[in-house]
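A short reminder: the numbers here are calculations on the coordinates, not readings from a lab. Because the structure is a prediction, the values reported are computed rather than measured. Cβ atoms are built from the backbone, for glycine too; each structure is taken alone.
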Structure P
Amino acid sequence: MPEGVSDRELPPPTLQGLNDWQRTGYGGPCPPIGTHRHFHELYALDTVLPDLQQPRKAGLEEAMQGHVLTACELIGLYRRQR
């Protein structure tokens, strides 16, 4: 997926869930002052999930149970100066 892809450019049947700000899409890190870890997870599934109506993480993980072929995680360190 290219950087900055818009909702309209996502290939069907791509659907989005809610993030920590109760919105769809990526909002980027916004840590308080200091260094913080941000976790990004990617899963390969053996099925296309049904429309879960913008689920939270727990609902998505429940729907994925038994369908994860492989997964990876990127941990980013972000630092905000005073």
Structure Q
Amino acid sequence: MRHIIKLPKLGDTAEEVLVLEWNVAVGDNVAAGDALMRVETDKVEADVPAPVGGVVAELRVAVDDEVAVGAALCVIDSG
């Protein structure tokens, strides 16, 4: 099953974030809870965890992109 992973709300006021780095690449195996990426809000840096485990099938945003809450980040194939 393919899961489109979306940017969760990371605090009360943050509506968008800056992508600082990806911790995974296409083809990597991830477990639920693994840090997919590091982002920066107007107040803090935070990791975005994988909500499901599987294989990273697609990255939909790049480093230095500004991304809104709810935007598709990547696709994970859980088999």
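Suppose you compute distance in nm of label points 7 Å out along Cα→Cβ at positions 25 and 49 for every structure in P, Q: which one lands on 2.1? It must be structure P, since only it matches. Taking relative contact order in percent (Cα under 8 Å, 6 or more apart) as the criterion, the highest value among P, Q goes to Q.
Who wins on volume of the Cα convex hull per residue in Å³ among P, Q, i.e. which is largest?
Values: P: 123; Q: 73.
Largest one: structure P.
For which of the structures P, Q does the calculation of mean count of other Cβ atoms within 10 Å over residues 41-48 return 14.1? Don't jump to the answer; show the numbers that get you there.
Numbers: P: 10.8; Q: 14.1.
Label of the source structure: Q.
Computing helix-only ellipticity at 222 nm (-39500 (n - 2.57) for each DSSP H run of 4 or more, over all residues; to 500) across structures P, Q gives -2500 for structure P. Determine which structure produced the value 10.4 for mean count of other Cβ atoms within 10 Å over residues 33-40, calculated from the coordinates; the candidates are P, Q. This figure was derived from P.
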